[in-house]
Structure 1
Amino acid sequence: MTGTVNVAYASSLEYLNENVVKPAFTAATGAGFSGTGNASGTLESDIAAGEISPNVFESVGSDNITPLEPKFTKWYIQYAGTSMVIAYNPKSKYASEFKAYADGSKPLSTLFSQLLQTPGLKLGRTDPNTDPQGRDFIYMLELAQSYYHLPSDTVAKILGTSDFGTSNSSQIYAESSLDSTLQAGELDASSAFITQAIELHLDYIPLPVQINLGSAALASTYHNASVTITGNVTKHGSPQVIDITIIGTPTPAAEAFVAYTLSSVGLAQYKAGGFTLLTPTLTGPKADVPAPILDELGT
């Protein structure tokens, strides 16, 4: 096959796409791969404004795809899941404490009620207005506050503000640079998806399903967490899934890429990267989905 697929993807998928999927997809199909990583909300805005014109969009959550309907796409497919962890720098002066939480020798409740509130501790996260992970981190903290029966100002003390939706915080970094900033030792801890932690070999604290946004069965619990972002829009917590769609008129390379991603080989790459595999599920009219992709869905 000739042609190159241009994929806009959430920055949390950068390692997998650039280091694993790209060479394997090209070897399997002969098509090229060109990727652009950014926060899912930023990619949505750039697509809507015509600033970028990808063939394929891979988003964390469908709420960054549905605003593009029906002009740019009419469907999307969820196929993988992830969950929240707290990554930490092993050279941080708090590393021994983080490790004690990671190995279970200290109760996680005090991670939120004490350690993450320590004056001078440098915590990194992403902008909740543009990045699903930025919102997910806040949802996770809210769920932890409730689950561990912590004081009502716990989240505000950790975030350093009572305005959870603000972009004006020294804790906020671009998603594309957050991991490297942590690895460079400029942060003691940061938000992360477990998949990023596994792929980038980050030290991390695993979190229980009640707060990590990783269980479809707890969707109603996660929905109790919320944050109000720019435009006075309130978003609610939900199980974290990866969704894929084609933007604009399908090209052969785009069809091949989505079909490859949903194939057993493509899904195995996600599983190896720490993702939870979900049964690929279409939302939208089947009539608008190219035949090679429907073939992978078995419909």
Structure 2
Amino acid sequence: MSFLTLDLNLLRVFDAVMTEQNLTRAAGHLAMTQPAVSNAIKRLRESLGDELLIRTAYGVKPTPRAEALWPSVRAALASLEAAVMPETFDVSKAQATFRMAMADATAAYWLPSLMRSIESEAPGVNIRMVPLTTREPRPMLLRGDIDLAVGFFPGVAAQLSYETGSPIRHERLYSGQYVCVMRKNHPLAGNKLDLDAYCKANHLLVSFSGRAHGLVDEALAQIGRERRILLTVNQFFTAGRVVANSDLITVLPKHLMVSTGMTDSLIWRELPFALPAVHLDMLWHERDGRSPAHRWLRSNLEKTAAAATAPKGDRIAA
């Protein structure tokens, strides 16, 4: 293959297919027919000497060569887009698809507002949610698996603040507090929660990895105490359902109690020991940050964060 003879339009098609993992959806995004997309990928396969994409029952799966190639292609296309993009940006005419990673409770809390904005302001913008199963999303951003990560990433934001040369950018959206959550008629609900009662109770831990040790356990260890974690789950919604229907207690960010869908059945109590604040951060790769559509997306999330932190009273039972 000679680069001089490579049709660069094929790389745009490749990027769209890698983003959507589906030929038909990629065709819709590119305003092309599905056969035209298939033909473009065939030509790129022939040029690069690799299958690139393998058909599956649910779409297409990239080969290792495709996965290695995609971040460079995305970065190059983003640079070209930034170079030729007009200074004015009309969000109502923007055509873009973003892959975002959030925990289930974070998505439930933030997505309704984002969807209302897209429907009214940016009908050409699409969102593809990716499960967030880690507190370290930087590899996903570096590989181009996602365009934006929103969540609690302890240590990552602090490291980025003094790290030089990293292509990952970040912004703090929200800071809140952890509280102990239990069902309304729980035996511990009648009085102020003390440390002995807290440690004797059976606990539920929201853990993406399934590891039965977290921030609370580290804080308890520092004061010579421990707790029994009877159950770990990987979703906040599941945590809310279990706690509302058992004597297990859990620790959640106070603002995410709404996302459990069980606020009528739950109450919260101040923790009988100190925990650091919970921070919600937004992370993205600099190659994507130059896109006007990406800037609009981040701005929208900033507005949602501002609305969430505005004083409006406490609607959750204490």
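Where a number appears in this text, it was derived from the coordinates with a stated rule and is not lab data. Just so it is clear, the model here is predicted, and its values are computed rather than measured. Cβ atoms are built from the backbone, for glycine too; each structure is taken alone.
Here Kirkwood radius over Cα pairs in Å has been calculated and equals 19.6, so which of 1, 2 was it run on? Among 1, 2, the structure yielding 19.6 for Kirkwood radius over Cα pairs in Å is 1. From 1, 2, which structure was Kirkwood radius over Cα pairs in Å, for residues 238-285 alone = 12.5 calculated on? Answer by label: 2. When distance in nm of label points 7 Å out along Cα→Cβ at positions 62 and 222 is calculated, the result is 4.0; to which of the structures 1, 2 does this value belong? The read-out was computed on structure 2. Computing distance in nm of label points 7 Å out along Cα→Cβ at positions 142 and 166 across structures 1, 2 gives 1.1 for structure 2. Source structure of the calculated read-out (helix-only ellipticity at 222 nm (-39500 (n - 2.57) for each DSSP H run of 4 or more, over all residues; to 500), -12500) within 1, 2: 2.
Can you say which of 1, 2 returns 17.9 when mean count of other Cβ atoms within 10 Å over residues 38-45 is computed? So the calculation was done on 2. Looking at relative contact order in percent (Cα under 8 Å, 6 or more apart) for structures 1, 2, the greatest value goes to 1.
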